[in-house]
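Once you scroll down, you'll see the structures, which are given as structure tokens.
Please treat every number below as a calculation from the coordinates, not as lab data. Remember, it's a predicted structure, so these values are computed and weren't measured experimentally. Cβ atoms are built from the backbone, for glycine too; each structure is taken alone.
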Structure I
Amino acid sequence: MSLSADEITAAGLHFDVSDAVATVTLSRPEVRNAQTPAMWAALAAIGEQLPATTRVVVVRGAGQSFSAGLDRAMLDPAGGDVARLLQLDDAEASAAIEGYQRGFTWLRDPRFVSIAAVQGHAIGAGFQLALSCDLRVVADDAQFSMKEPALGLVPDLTGTKPLVEAVGYQRALEICATTRVVAADEAVSIGLALTAVPVDRLDPTVADLAQALTAHVAGAVVETKALLQSAAEQDLETQRRLEREAQVRRFRELAALMQSQSQE
């Protein structure tokens, strides 16, 4: 699905591409960037129409918060999205949620590295959007919380797997089941965030990281990300094979590049 810039804006997002860096901004600061199904559809569309030259995707929130989670209008029993889901059978409701999830899963694509630039609140769906990114750089006022259990719900926007991968099962269960707030300094100490910086240093820090991530040959970064993504699930022999196969592809590409340069 392809969306125009006006349609993306209408969904509450801003999308900008500068050289190899794409920036997605949640742009509903008046409601702390609360998320809606329209926003998730627009996120998925951005993932589908991302330029092939993109090497880094930055996800950020306008204003003082990353995202305060679900727009509460979704929970309106008189006509919110949850009420409409309840009118579907189980298979149809599951399919609808799967469509929502597509707004999050594309951020894990090995073709690029995704960075969540988090300041202020990252609650529920906001927490899960940050977790969908490869790296999380946070301002020192960042507050993460998985609020879904407090609403009688579960995290269903693909956040459970990366949370366990980041902090381990025990800590992930405690964070989700208690719905407590994880502040910036703790987020760094438990591996949830890469680094925490003063609010006025968040954008420059993310820009420096994006520059460092694009400094090396694109194919090497892509292949390395794919290897690291598979490492935890593979046995050593399988991972060794994947490394060998990736390295052969790198040798072939570099040799072709050198040959092309020598002919110019």
Structure II
Amino acid sequence: MDTSVLAALFSGALVALLLTLFGGGGSVLATPLLLYVVGVRDPHVAIGTSAAAVAVSAAAGLVAQARAGRVKWPCALTFGAPGLVGSLVGAHLAKAVPGGHLLAWFALAMAAVGLSMFRAPGSPGDPDVRLDPAAAVRLAPIGAVTGLAAGFFGIGGGFLIAPGLMAATGMTLANAAASSLVSVTLFGAATSVSYAASGLVDGRLFLALVAGGVAGVMAGARLAPRLAARALLARRLFAAMIVATAAYVAWRALG
């Protein structure tokens, strides 16, 4: 088997594992893995291919979370619908940006993701939250802006989606992490379709990422209960890894 395909299998498993465990943040590693582990040379192809794979992995995680009853569908869809439009606009804008410049901006977004994950969760939230008109008014514009960022940077955006859902509705972190997968799926799908229309998705590597992602989702489902007691420590270690990766991406992009 081609070494790039093997590397993509490993990368897909790692991204899906982290996405399942932490909800947000995992997808931001997909593009660097494709560039520096798999060996993809065009940043646009890496972003388009990773967005497609992340959408599939998020959808798989969403099925598991929905079965567990953690997804607040009215809130998630109210957030995701305007974000879907935003992600299409963001992807269109990103394709016009030179690859090196795009990676520099991507590194900045990565650093923001990592730093945001160091913050400890606030209020436990309301597990019985319901969508009302006031929450809908708050959710829609936040969703649109988050989708724009997700489409431009080619990331799932879960690190922004979960806090946005919590702030607008008062839901719990567990519900927000589960509900965020609706938007991660929508934004990733929209971004990848836009890139695919421009010939910027590698189908072979996409399939390898997805195949690896299946194993990652299964492993994440088994590991999640074991990490529950040390969830904050694990999240902060993961955040540190993201910040370090952002520094490396910036060095490569600007060097």
For volume of the Cα convex hull per residue in Å³, which structure out of I, II has the highest calculated value?
I
Quick check: -26500 is what I get for helix-only ellipticity at 222 nm (-39500 (n - 2.57) for each DSSP H run of 4 or more, over all residues; to 500), calculated from one of I, II. Which structure matches?
II
Mean count of other Cβ atoms within 10 Å over residues 87-94 derived as 10.1 - corresponding label from I, II:
I
Candidates I, II; relative contact order in percent (Cα under 8 Å, 6 or more apart) computed = 38; producing structure is II
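Where does the value 19.0 come from, among I, II, when mean count of other Cβ atoms within 10 Å over residues 39-46 is the thing being computed?
Details: I: 22.0; II: 19.0.
It was calculated from structure II.
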As an exercise: FRET efficiency 1/(1 + (r/R0)^6) of positions 31 and 71 (r between Cβ atoms, R0 = 25 Å, to 0.05), calculated from one structure in I, II, equals 0.40. Which structure is it?
II
